[in-house]
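**Q** Each structure below is given as structure tokens.
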Structure I
Amino acid sequence: MSLYQRIACLSTEAVETLYALGAQDAIVGISGYTTRPAQARHEKPKISGFSSSRTERILAVKPDLVIGFSNIQAEICRDLASAGIEVHLFNQRDIAGILRMVEVLAALVQRQEQGRHLVADLQARIDAARERSRQWSVRPKIYFEEWNDPLISGIGWVSELIGVAGGDDVFADLALHSSAKQRIIADPLDVVRRAPDIIIGSWCGKKFRPESVCSRPGWDAIPAVRNDMVVEIKSADILSPGPSAIAEGLPHIAALVERWQQAQRSRP
């Protein structure tokens, strides 16, 4: 029997992971932003947003554990703790943190063996992508745009996945910062100067518009714009620090790198 029978998940990656572990029966409430698995949106009551939530809605499902993520949900978790609820606040910002989160969640629901299998599968995907990328002598420079107004570059695990897939994040220096405010690109021409070969857009919560990116002043000089390598990866596939970032986001990035490599070979 699980240590916890009634778990409220305030972030989508916790839901995804618990389903992957076969512990979905313990989930009594999810974030309205949950995307994976799709069945969770139909099976589980939505009890919170992401950055804001009403404590009474969470308490109404009578959780014996609430799973949250990062400083953004710290106040929500503090209020729940004050109400006597046990809380676990994850704060994974890199690939190692994602794998550790899986292991910890597996222990909390006493699914350690399933957790080990899931971690091994995710690690195998990472290893395979890294091994494939070793065949290329030239690595494309990649700009990942998490938001467009202001421009915000990719967070740590995204930058790492770009590297695993065989690219170089042009704003790897900013990826070290967990706060989006610290990853703001004040001067859009800084992207032009770094001359990315591929631009990946993943605007959290709204559709990416490549045409608006390409029409920015001066951006027509960027290799990615000139060569039609401005592409969306849906935020649900890459911006949640859980299994999907590795299982879904990484293959998308790897496919873009391979497309760029093929284009390089075909050029005279």
Structure II
Amino acid sequence: MTTVAPRAHSGGSAGSPVVRLGCAGLTKRFGGVLAVDDVSLEIDRSGVFGLCGFNGAGKSTLFDLLAGAVRPDAGTVVLGGRDVTGLGSAQRSRLGLARTWQRVRLAGDRTVLDNVAAGAVARPGQSMLVAFFRPGLALARSRAATVLAELGLTHLADQLAGNLTLEGQRLTELARALVSEPKVILADEPASGLSAAQRQVLAEMLSRLGTSRTVVLVEHDLDLLTSVADHVWAMVSGRVAFSGAVAEFTVSEVHASLRGMRR
């Protein structure tokens, strides 16, 4: 079953909206484990879209499949209306997809400005050290400074990334994802390890990003997820067990089950 986020209606030209990010029949096995089982979803507009589920439900594997870090055993992936199933993460990045990770991946001995600038010249899977010596880094610093200003993070620009709080590191990672001017951002548990106050700052930033981009958010914090998401998918044992609006999700059995596991 294809689970489609409700479309935003406008007075634009006729025709079907372009699928910004989607997949059909996506399946991935690791040995005898079916990590992602025939998952189909479709997003054709800006906004924040939540993806949740128990540990081991297949969320991160689905992200890997969408980002091109892992190849599916079956199914297709669409990005910007184009079938990208056969393309790797570097090619998908050039087509407008960016990703953050559960574990912070910053160079602690370089400034925040340089870490963000590296996002404009680095290739997915490439060592950060290599990115710092690519010829385009100097020019990328200007774009990085603009992104930091847009996010209200200019005060961090000259600080070493290794001296930042976890909140500062996670916000720097978001800025680094934005510097390549992506149309789609996959954010993998960006609130992990943050305090309640820090999560509020993150929520405000995610909401702001969703006004002009498609943001898909994997998050265990259901309060954060439901406060920023327009639409929610919940995964159970590799399959989509729920797809719908936040108001429907918060009264669903899946939501109650996820809540119960976190008490």
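**Q** I, II: which one has relative contact order in percent (Cα under 8 Å, 6 or more apart), as calculated, at 16? List each step's numbers first, then the result.
**A** Numbers: I: 16; II: 26.
Only one of I, II returns 16 for relative contact order in percent (Cα under 8 Å, 6 or more apart), namely I.
**Q** Tell me which structure, out of I, II, gives -12000 once helix-only ellipticity at 222 nm (-39500 (n - 2.57) for each DSSP H run of 4 or more, over all residues; to 500) is calculated.
**A** Values: I: -12000; II: -10000.
Here the read-out was taken from I.
**Q** Something else now. Rank structures I, II by distance in nm of label points 7 Å out along Cα→Cβ at positions 205 and 229 and report only the one at the top, that is, the highest. Don't skip to the answer; put the middle values down first.
**A** On the way: I: 3.2; II: 2.0.
Largest calculated value belongs to I.
**Q** Identify the structure, out of I, II, from whose coordinates distance in nm of label points 7 Å out along Cα→Cβ at positions 29 and 237 was calculated to give 3.3. Kindly include the intermediate steps, with their values, before the conclusion.
**A** Values: I: 3.3; II: 1.7.
Only structure I yields this read-out.
**Q** Of structures I, II, which gives 7, 29, 32, 21, 10, 2, 0 when P(r) over Cα pairs in 10 Å bins from 0, in percent is computed from the coordinates? Could the numbers behind the result be given before it?
**A** Values: I: 7, 29, 32, 21, 10, 2, 0; II: 7, 30, 36, 22, 5, 0.
It traces back to I.
**Q** Once mean count of other Cβ atoms within 10 Å over residues 109-116 is calculated for every structure in I, II, which label goes with the largest value? Please report the intermediate quantities before stating the final value.
**A** On the way: I: 17.0; II: 22.4.
Structure II gives the largest value of mean count of other Cβ atoms within 10 Å over residues 109-116 among I, II.
**Q** Moving to a separate point now. Rank structures I, II by mean count of other Cβ atoms within 10 Å over residues 37-44 and report only the one at the top, that is, the highest.
**A** On the way: I: 13.6; II: 19.6.
Biggest value here belongs to II.
**Q** One of I, II was used to calculate distance in nm of label points 7 Å out along Cα→Cβ at positions 101 and 157, giving 0.4; which? Display every interim value, and only then the final one.
**A** On the way: I: 0.4; II: 2.7.
That value comes from structure I.
**Q** Which structure, out of I, II, was distance in nm of label points 7 Å out along Cα→Cβ at positions 165 and 245 derived from, given a value of 3.6? List each step's numbers first, then the result.
**A** Details: I: 1.4; II: 3.6.
Computed on structure II.
**Q** Taking Cα extents along the principal axes in Å, for residues 149-220 alone from the coordinates of each of I, II, which one would give 29, 25, 23? All intermediate terms of the calculation are to be shown ahead of the outcome.
**A** On the way: I: 29, 25, 23; II: 30, 27, 16.
Checking each candidate, the match is I.
Every number here is computed from the coordinates shown, using simple stated rules; none is lab data. As the structure is a computational prediction, the values presented were derived from the model and not from experiment. Cβ atoms are built from the backbone, for glycine too; each structure is taken alone.
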